[in-house]
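In what follows, structures are represented as structure tokens.
Rule-based calculations on the coordinates, nothing more; no lab input. Just so you know, these numbers come straight off a predicted model, no measurement behind them. Cβ atoms are built from the backbone, for glycine too; each structure is taken alone.
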Structure 1
Amino acid sequence: MPHNHQALLKLSGLMRLGRVSNLPTVWSNCLAGWLLCGGGELESFLRLTLGATSLYLGGMFLNDACDVVFDREHRPERPIPGGLFSVREVWFWGGCWLLLGILCLALSQPVAFLLTACLTASILLYNATHKTVSFAPVLMGICRGILFLLAALAGVQGMDGYALWAAVTLGAYVAGLSWLPRAQRAPGWLRHWPVALLLVPVLLALLVNDGDYRQRGWLLAGVLVLWIVRSLRLGMPERSMVSLLAGIVLVDLLAVTGVDPENARYLVAFPGLFLLTLILQRFVPAS
């Protein structure tokens, strides 16, 4: 019985190290970028998703390894201060996850290699500096934006201008939710300025959707706005940020409003990923 209990503790620790409650939002980024540029063979999508998952897990493992001194003082419940894993173990497995992600994403073509290198560098730079520099949320947004571009590159049509704009708006949203707790130190109304970044995807959707897609775009934009409002009304910035993390899936769904009807069957995955994120957040801390 004690052995089984220890195994469960280790499994729980691994899930907290990897912050797996956010993984559905990574898969959503992959699906949206891939669909936006024509979809294609499922094999390429699965390889993309495996690579993105591996890079995400590697980044999260290394985040705890980099933050171990801070966590020992302020977050003793984290897996390393709690004694479940050593710093050396977390560095090793974080590096292995990163290597697997690079191998999955970087070898298909030169542009993919360049984007994967930029994504990996952004992950490492964020982990090394996010406790000390004010622009760390920008790096977080860049990570998600580059991932979206890698997903678009995997589509049969290749990356296009709209995919680039969608990546920028996704990055703005992620930067906004990451900045939200930090902005609380600002005086007066300035503490609310990240909300402007959260609304950037809504602005893009209203600008680009026309014809048959305008009504659907406005509807999904309204859903995203309602989710942002609901998240901001939770009171504590940390709780709002966790809720807004689930909203990443809604941002992705908004980006693929006008997807080719041939690929429309995949859109049902987005509500599923949104619900899965909310369920996992009940069991695994998202930050």
Structure 2
Amino acid sequence: MKSVLGIVGGSGVYDLPLDKAEWRTVESPWGKPSDQLRVGEIDGLKVVFLPRHGRGHVHSPSTINYRANIDALKRMEVTDLVSLSAVGSLKEELPPGMFVVIDQFIDRTFAREKSFFGTGCVGHVPFSHPISPLLADAVQNALKAENISHSRGGTYVVMEGPQFSTLAESQLYRSWGASVIGMTNMPEAKLAREAEICYCTVAMVTDYDSWHGDHGTVDVAKVVAVMKTNANKAGKLVLRLAREFPKGHPACPIGSDRALEHAIITAESSRDPYLMKKLDAVAARVLLR
């Protein structure tokens, strides 16, 4: 299988210097994705970029159609998806400007559709290790090569938003040992696993959330300023990652790319035909064989 690198994120990667670049409209049975997908090549590798919030930042974390986004990326044959995400830090040693290659999540969202499966076709995918290790290794190698300050490992708390945390919430998440907090990586990571797409998060720290005594409440103006600096670094990261990415997709050691192998438990005779049609891209490998 050929590797196709997917990037989901915001400003800083809209205008990456892709060869043969074009914006494409991808139809999905799950609704409209956040935006068109920008498709091109870097050193012969197909790269697909999706603005998570849409160009101009028109979708809030709670109104993003995560299912349509992942389905559209799957239809563009993405094998590996890197999520670039602005986050608040819950640890002193992770200051604004630091990039964190996450390895775990705590999902605190409650107003989002979290699965492609449901009544008429039940599926349960393994998710104890949500990050694909080979992809995380490749990301870390690119961060090192670009001399971008980063940390490997940590837990990302995904809150509903769009409001930032109260002080009490921030202190609670710190007591759990979490590293960062953000609003966008769930259910994105879960849906990527259901679609058998290898997934990795690069959490880009913009602030100390609301727990830090010397920084106080989240200052949106300061967050935006740090985001601009982080966006420049994110662009360099993606270019380096794509140039060094394997052209042939290696098998994921934790089975991210085979997550549906034994996941669908509804008897074939009892499956809902309408839902099965909607799963034509996400679950094609197991449904069409």
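Could you tell me which structure in 1, 2 was used to calculate distance in nm of label points 7 Å out along Cα→Cβ at positions 44 and 220 as 4.8?
Working: 1: 2.1; 2: 4.8.
Of the structures listed, the value fits 2.
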Inset, instruction - For volume of the Cα convex hull per residue in Å³, find whichever of 1, 2 sits highest and give me its label. - result: 1
Inset, instruction - For structures 1, 2, calculate mean count of other Cβ atoms within 10 Å over residues 148-155 and state which one comes out highest. - result: 1
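Can you rank 1, 2 by distance in nm of label points 7 Å out along Cα→Cβ at positions 140 and 172 and just name the one with the largest value? Spell out each step's value before the answer.
Working: 1: 1.8; 2: 3.2.
Answer by largest value of distance in nm of label points 7 Å out along Cα→Cβ at positions 140 and 172: 2.
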Inset, instruction - Please state which of the structures 1, 2 yields 25.0 when mean count of other Cβ atoms within 10 Å over residues 84-91 is computed from it. - result: 2
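Here helix-only ellipticity at 222 nm (-39500 (n - 2.57) for each DSSP H run of 4 or more, over all residues; to 500) has been calculated and equals -7500, so which of 1, 2 was it run on?
Details: 1: -24000; 2: -7500.
Here the read-out was taken from 2.
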